[in-house]
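Throughout, read-outs are computed from the coordinates displayed, never taken from laboratory work. What you see is a predicted model, and the numbers here were worked out from it, not measured in a lab. Cβ atoms are built from the backbone, for glycine too; each structure is taken alone.
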Structure I
Amino acid sequence: MTVQGHVDVAAAPASARPHPQGLRWLEQIPAAYWVIGAVLLFMPAVANDFWLFQVWGWAFILGMIALSLMFLGGYGGMVSLAQMTIAAVGGYMVAILGTSSIEGISLGWPLWLAVIVAVAIATLFGTATGALAVRTRGIYTIMITLAIAAGFFYFTRQNYTIFNGYSGFPGIQPPDAFGIRWRTPVPFYYLTLACAVLSYLAVVYVSRSPFGLALQGIRDNPRRMSALGYNVVAHRIAAYSFASVIAAVGGILLVWQNAQISPGTASIGPVIDILVIAIVGGLAHPIGPFIGAIIYVVLRTFAPEILEAVGLPGDRFKTLIGLGFLAIVFWSPDGVLGLWERFRQRFDAASRLARSGEHGRK
């Protein structure tokens, strides 16, 4: 509602007054998001420390790393297997620049400075990876990023001067800022939740910005976008840079959760796991990676107990995770989000059919 002429806005009813520009975005948030936000905000009141730290905290972290892959794949049409590697670069840089139990290698910088530089170095690494990968398509992009991931894994495992080889860096702790021990379950839960929410909002904002819309146009028809004057290669590299920031923050949080980092953090298994998480959740919306992460973490945490309960070896939990992945992909190539969209469409169709039947009887 706009105010024209000499209308007295103060005298108008509250419902008829124009809403401030800065609050209009609140009206666009679905009611379900408010409910989910309230549940997550008050989760520590009902969940124990194990669920807060090991399940929810881990799910938020993996969801952030998978979100960086979702941004590249969903909005840019680029599948990267190097996102977990970028996260590991951020984690290693915090260990090297900050403090750890390996005092002969760690430089002991102030943690806030180590985090900033670590994110910057990981972003540069991701940008360089993107500069190599964006000039290829399809399976070749996957192979290049997989080769980078494998090369980084073997390099860190064999290098003892910088990365301390197979042992890595133990004893990495988050800062005790504002009188709070951030690695205790409740503070760490809120720290990972805040980072996950900020990452989600950043992806939503960028996807609706001119850059994000241009990136989606390049995904759908790069030749036409190039003919319109857009630099296709530059947009794709910039997408890698943005995604690398999110992955780097997720990698630092992962190191703080585990209190250590080793080459296994960036091995081929975790690299593939991030792809599985993103696909299971769905690449159509930024909420998908977090859904996939929750499913993965729950299965990863409780699958050994489930297998042992039915008389199978608990170390075969990967089989159960793989079967779940195959089932979801078979029934819905768009992941869990695709299943939900199909259910919603069928429910709406059934509701319309029921209403039309009632009108016919009348």
Structure II
Amino acid sequence: MDAFYASVEQRDDPSLRGRPVVVAWRGARSVVCAASYEARKFGVRSAMPAVRAERLCPDAVFVAPDFTRYRAASQQTRDIFRRHTDLVEPLSLDEAYLDVTENKLGLPSATKVAQTIRAQIRDELKLTASAGVAPNKFLAKIASDWRKPDGLFVIQPHEVDALLAPLPVARIPGVGKVMNRKLAEIGVETIAQLRGRTAEDLEERFGKYGRRLHELAHGVDDHPVNPNQLVQSISAEDTFEKDLPLAELDVAIRRLAEKTWNASRKTQRVGRTVVLKLKTSDFRIMTRSHTPPAPPSSLDELTRIALTLRDRAEPEPLYRLVGVGLSNFQEPESEEQAALFW
């Protein structure tokens, strides 16, 4: 979906159409959730501090996020997807992989399916989507970004090598700033240069991910579209209006533990590990975790463990953010175990 949250706001409020819209709460600690393409022309991007977005685009219209409406629009989009295939793997509210090797309407090609889906989203939801059509998930993701907004890009099998070669390695999933720097240190900045390294060399340097890098550099991705993605972690976090000492985080930890606990009740799997995330005033991130013998069976237990983890953190710094999460999700061990959660 194109600038999804901002596009929903512009659709629902005609006065916002054609104007630079920034979806964010105002405040010194707020970050941008989404920016319309009119705002992006000024350099405004998601995850940017809201105060910086305001400096870059003084005429921007700031709109507080409304995730209830965004989730509703997301569900309507997925309903359209499922008219064509049941093999839908959501990545977030505004993005998904679809396997249309066989499609329900019998359309003659994946390209025709993508064209039809985009038209249905436009006609029924009054929103726009960009699509990438390719032989696998990695290539489809690259293609989907190629002609945004409101674009369609198709990568045919015989085009893969030539298309990938000049791209920067940062276009490969998992290559963030740290990995990008490590690759640059060995003279690898483009996918063509990455292809010059053997799988054995890359694996020796970067472990299993090195072999994965070698595969993706050659356009190889055998991961299937998985419509039944299992929950791996659930968390909630909050950035404070002003930095706080460790001793004053109790209220926030209790509130976030409740959010995480309520969210975890929506899955039948259970989280075994409690995680506390802290960000200091100088932006250092630290985490503390604990895996009890049995999964937390109540909000009170989750909260107690999270508060205990707080006591294991450094007392001196001031903190700007705290988060509480559950991870290491597994199936209940037995019917008796499952009964604890319902």
**Item:** For relative contact order in percent (Cα under 8 Å, 6 or more apart) computed as 26, the structure of I, II it came from
**Value:** I
**Request:** Please state which of the structures I, II yields -21500 when helix-only ellipticity at 222 nm (-39500 (n - 2.57) for each DSSP H run of 4 or more, over all residues; to 500) is computed from it.
**Result:** I
**Asked** Can you say which of I, II returns 24.5 when mean count of other Cβ atoms within 10 Å over residues 75-82 is computed?
**Response** I
**Asked** If distance in nm of label points 7 Å out along Cα→Cβ at positions 43 and 283 is computed to be 1.5, which of I, II is the source?
**Response** II
